[in-house]
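> The data blocks that follow each hold one structure.
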Structure I
Amino acid sequence: MEKMLSVWKTHPKEGLELKDAPVPDPKDDEVLIQVKATSICGTDLHIYKWDEWAQKRIGKNIPYIFGHEVSGEVVKAGKSVKGVSVGDHVSAETHISCGYCYQCKTGNEHICQNVKILGVDTNGAFAEYLTLPYRNSWVNDKKIPHWVATAQEPLGNAVHTVFDGEVAGKTITVFGMGPIGVCAVALCKAAGAEKVIAIDNHEGRLKFGKDFGADVTVMASDGVDVRKEIMDATNGLGADVFLELAGAPKAFNDGIATLRPGGRASILGVFPKPFEVDVTNDIVFRGIRLSGINGRKMYDTWYKTQAFLRSGKINLEKLVTHRFKLSEIEKGFDVLKRREGMKVVLEP
């Protein structure tokens with residue numbers, strides 16, 4: 001049986017394990033993808049660190065192969081596969097839906113009641129090969145290099161979060177200048193936002209936000225009154241829209257506090273543990289419209305993402321700061337733990 005290099009979460013503690021595994025065989029409705037590039041997501045960092053969120057969400061799944069951002073080439077297709085062919089370059093829609101529950105039948109497959117997440121509930125993309133249902137295989141333009149195409153999934157998250165409501169002419173706070181936050185800044189400006197305020201506690205990441213179009217940057221470090229900085233930048237009115245992409249309790253509360261009454265809050269961040277929010281005073285009495293954002297809408301978000309890539313207004317290449325071999329994945333996690341890079345790509 002042919003073997004492949006793969007990256008496993010094998011023990012309930014920080015770290016990972018590199019080991020050989022059998023190359024999987026696709027089922028009738030699946031394709032076998034030779035991974036050309038995969039990238040590390042914030043969710044992967046939660047799993048690597050084995051924080052409280054990962055312990056509760058992943059605990060029963062180990063041992064398994066993790067990772068979910070991917071670009072590769074279809075090398076084998078099951079007999080029931082439609083719309084995807086051997087030789088196609090594809091990325092993965094990572095929400096594997098059941099297709100028959102209430103959510104799926106009402107156009108909400110991304111929040112399927114029986115959803116399985118690639119690399120969270122199933123073996124994932126940190127490997128030389130993976131199998132994927134053909135319905136989850138998004139065919140890429142072959143002009144896009146694999147090391148760039150692997151970053152489409154986080155761009156899709158940003159698209160879903162930004163366009164959860166109106167953007168044009170709005171003042172927007174974006175908390176968290178990771179890859180999704182930086183993409184969100186660029187999307188807001190491309191869609192006609194009047195002012196975008198980027199907030200993070202890391203100078204290098206704020207610079208990325210500025211480079212991708214932020215009008216104002218706020219350093220959320222000790223001694224800085226983030227709320228005052230935002231209110232000053234909005235003439236005391238507060239922001240029209242608050243995008244939470246940091247997964248940090250302080251970011252959530254600062255964002256809500258600096259949102260004008262009646263404003264829109266779209267929350268994508270994954271928080272490591274529960275925290276306290278004054279729902280009555282900060283949300284109910286101020287008429288805040290709050291949405292939880294989960295992944296990408298299937299498949300509306302992907303078409304929008306593709307259109308923005310074609311437009312040239314979103315430069316994903318600038319987002320990739322490090323490229324390592326898959327066998328050097330520990331270096332990639334070290335870079336992200338030290339917050340020295342933006343998007344880390346691994347190439348088998």
Structure II
Amino acid sequence: MMTNLIIEHIIYLLGAFVLSLIINKLVLRFAKSLGIRNKNDVVVRWSNTSKPSLGGISLYFTFVVAVLFYASLSADKDIFNQIEFLGLLLAATIAFAIGVADDAYDTNPLLKLFGQILCGVIFVFTDNAVDVFHIPFIDGVITILWVVAVMNSLNMLDNMDGITGTVSLFILLTCLVVFGFFNDPGNILWTILIAAEIGALIGFLVYNIHPAKMFMGDTGSQFLALFVSFFGIKALWNLPASYELPSWTSVLLILAAFTPAIADTLTVVINRTKRGVSVMLGGKDHTTHHLVYKGNSDFKVWLIFLLISVLSSIIAIVLSYLVSQTYIFPSVIALVFFLIVFILLYRNTIKYKAPE
């Protein structure tokens with residue numbers, strides 16, 4: 001039984017990988033053949049090179065195909081009558097639409113924020129909320145703040161080749177392994193979707209790692225961040241709740257798994273607040289940029305974040321397992337790891353500035 005499940009997940013992962021490769025190849029050919037080079041389909045990035053920002057199409061479309069494929073093979077489970085799944089599907093589609101609108105029309109930030117809040121509200125009312133304090137109102141507020149924070153954090157981190165895709169890949173890998181600890185038949189849909197999205201991300205990263213041929217754009221970052229925030233809730237936020245363990249263990253598990261994104265966002269918030277600059281604006285003042293100012297190449301910066309993501313994933317997986325066995329105090333390791341990463345990245349932004 002377990003062997004069959006593993007094979008099934010591998011098939012979804014590989015199928016999604018191939019589908020993502022095909023979609024991205026077609027998108028690149030489509031963009032080039034039509035000579036599209038305007039603000040609707042390209043972005044000017046760190047490299048000051050305009051390239052198609054259409055990678056999000058493969059990430060969302062692969063998710064939809066995986067859903068339809070699973071539904072057709074598991075008709076007896078009738079997933080379209082499951083409130084939790086419908087909540088994910090609706091919120092994911094709204095997030096994708098938010099990204100499409102922003103890439104195409106550069107929408108008002110408040111409208112974008114409203115859409116992100118709506119996604120969080122949908123989670124709350126479809127049994128997908130954080131369940132830590134067991135007080136619906138408090139847990140609901142945390143859920144909405146969490147969704148908005150992740151959707152903005154991963155969007156902000158999408159500022160150099162391969163960074164957001166790589167960080168998200170390892171967060172999803174962490175969630176997949178954590179689900180695997182419990183061998184719960186009720187999680188099979190979730191693990192199938194995660195496996196498929198991991199395959200889609202790998203297929204996208206083929207074209208996104210430096211030197212990138214395409215970017216994911218807001219179309220990709222908004223959907224992907226929503227997807228990641230959902231499984232962060234299911235696998236990490238709510239893991240201690242399943243065992244009636246202290247709520248602070250949830251925070252530490254999240255801190256471990258999301259260290260690269262949280263460290264970058266916190267650094268940007270602190271530095272911009274000190275300068276009196278809006279946090280919502282774009283800029284070349286992220287931890288990734290300052291690593292380049294230090295003298296690292298774009299590819300080496302990706303390798304640094306790859307290393308951080310791998311360590312983050314390993315620590316989160318180990319701590320999640322220990323928490324599931326009621327060993328909660330080793331979770332403090334997550335805080336130590338986060339502080340080390342944050343301090344090193346933050347000090348680098350102080351020491352190395354953009355050339356005049």
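Taken together, the values in this text are just the output of simple stated rules run on the coordinates, not laboratory data. What you see is a predicted model; the values in this text were computed from it and never measured. Cβ atoms are built from the backbone, for glycine too; each structure is taken alone.
> Work out the source of 1.06 here, i.e. which of I, II gives that when Rg/Rh (Cα atoms, Kirkwood Rh), for residues 185-240 alone is computed.
Traced to structure II.
> Starting from the value -24000: which structure in I, II was helix-only ellipticity at 222 nm (-39500 (n - 2.57) for each DSSP H run of 4 or more, over all residues; to 500) calculated from?
The value was obtained from structure II.
> If log10 I(q)/I(0) by the Debye sum over Cα atoms at q = 0.14, 0.22, 0.24 Å⁻¹, for residues 121-224 alone comes out at -0.66, -1.21, -1.26 when worked out from the coordinates, which of I, II was used?
Computed on structure II.
> Match the computed value 2.5 of distance in nm of label points 7 Å out along Cα→Cβ at positions 217 and 281 to one of the structures I, II, and report its label.
Answer for the origin of the read-out: II.
> Moving to a separate point now. Work out the source of 23 here, i.e. which of I, II gives that when relative contact order in percent (Cα under 8 Å, 6 or more apart) is computed.
II
> When semi-axes √(5λ) of the Cα gyration tensor in Å, for residues 209-264 alone is calculated, the result is 16, 14, 13; to which of the structures I, II does this value belong?
Considering all the candidates, the number was obtained from I.
> As an exercise: percent of Cα pairs over 26 Å apart, for residues 9-136 alone, calculated from one structure in I, II, equals 39. Which structure is it?
Derived from the structure labelled II.
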